[in-house]
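**Student:** Next up: the structures, one after another.
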Structure I
Amino acid sequence: MPKFEKHIFVCTNQREAGHPRGCCDPQGKAELQGALKQKLALRGLKAKVRANKAGCLDQCEHGPNMVVYPEQVWYGGVTMADLDEIIESHIVEGKPVERLRIADECLNAASCAHRKPK
């Protein structure tokens with residue numbers, strides 16, 4: 001089997017309700033990752049792209065989060081409705097979805113002007 005061309009890590013971390021940093025998977029069902037995996041398979045991309053569950057990606061305030069490698073493109077505020085666009089634009093066409101992208105200066109930053117208010 002050839003190597004995967006891309007790996008997508010989807011945060012499935014859980015925190016207690018009301019935690020100040022937020023939570024990417026409050027229901028603990030990994031539904032975003034499961035749906036992404038299913039959509040990739042339906043597009044015939046299962047052998048080329050791997051959608052993995054990830055623990056905390058430490059970008060909680062931007063969540064739900066995912067990161068696509070090898071490009072190191074971080075997405076925040078991802079919903080089920082965004083998955084088809086991410087697959088088509090980024091995975092198939094190679095163009096990251098800018099409206100969902102976490103700005104480089106916000107990654108691992110103590111504060112960020114781009115964070116969504118809680």
Structure II
Amino acid sequence: MTKRKSNQVLEKQYSDQGSCCIYCKEKIPFELITRDHFKPRSSGNTLVQNKVFACKHCNSIKGSLCLNEFMEEIYKRMNNVIIKLKNKKLEQFDELQQRLIHYINILKTIYEILENGGSPKFLFT
């Protein structure tokens with residue numbers, strides 16, 4: 001796994017964001033955090049004031065999705081977990097429970113962002 005090099009400006013921005021993933025709010029060491037283009041570049045959005053810090057897992061789920069598409073993807077993943085639980089995959093209960101909690105935390109953040117006009121509190125260059 002590639003580790004992020006020390007950078008005072010980025011470390012300050014990460015600290016301002018709360019030293020956690022913008023989406024799931026999990027504390028991630030700075031060396032392992034990724035930067036996400038909040039509004040996808042593939043949709044023609046600029047690099048200026050359009051980046052947030054996200055854990056690798058959230059960033060890989062979001063990919064080039066806009067916020068509403070990201071929310072839909074999280075709901076699909078939650079539904080898949082619920083189906084597995086319904087099909088009595090009880091040997092996986094702890095893992096599935098942790099996934100649901102992770103997805104719920106992401107949804108909470110998405111709703112907060114939507115209530116804030118569709119932008120997170122912190123966007124960086």
Structure III
Amino acid sequence: MKNVNYYQQVYEVTRLIPEGYVSTYGAIADHLALGSARMVGWALNQLKGLRGDVPAHRVVNRKGELSGRHFFGHPDMMAELLISEGVDVVDNRIISFDKHFWHPSEHLDIT
């Protein structure tokens with residue numbers, strides 16, 4: 001991912017989160033080894049929810065909460081997208097978060 005700006009790196013990692021799984025802002029920041037969870041959030045917020053092939057709905061906070069849900073046009077859209085992929089969501093929080101959690105560093109080569 002050399003010669004690619006930070007936002008593009010965030011989008012590349014986010015595209016790799018499999019359907020039915022979620023990652024966190026912090027896990028993506030850790031994997032990229034630059035920036036912070038907040039910077040990942042800023043990058044994804046630039047998408048304003050749904051944009052192209054970046055599944056921003058699959059990125060949640062460290063507690064499994066849908067903290068970015070207000071950027072999807074309708075506050076229930078993020079939950080609806082996750083539910084359609086088989087992720088259980090109740091009160092804007094992932095149920096069985098550990099079961100659905102995907103950490104990029106455990107699945108991607110960091111070279």
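**Student:** To test your reading of the models, identify which of I, II, III gives -10000 for helix-only ellipticity at 222 nm (-39500 (n - 2.57) for each DSSP H run of 4 or more, over all residues; to 500) when calculated. Write out the running numbers ahead of the final one.
**Tutor:** Details: I: -3000; II: -15500; III: -10000.
So the calculation was done on III.
**Student:** Which structure, out of I, II, III, was Kirkwood radius over Cα pairs in Å derived from, given a value of 15.4?
**Tutor:** Value 15.4 for Kirkwood radius over Cα pairs in Å corresponds to II out of I, II, III.
Each value in this text was obtained by applying a stated rule to the coordinates, not by laboratory testing. Not measured: the values here are computed from a predicted model.
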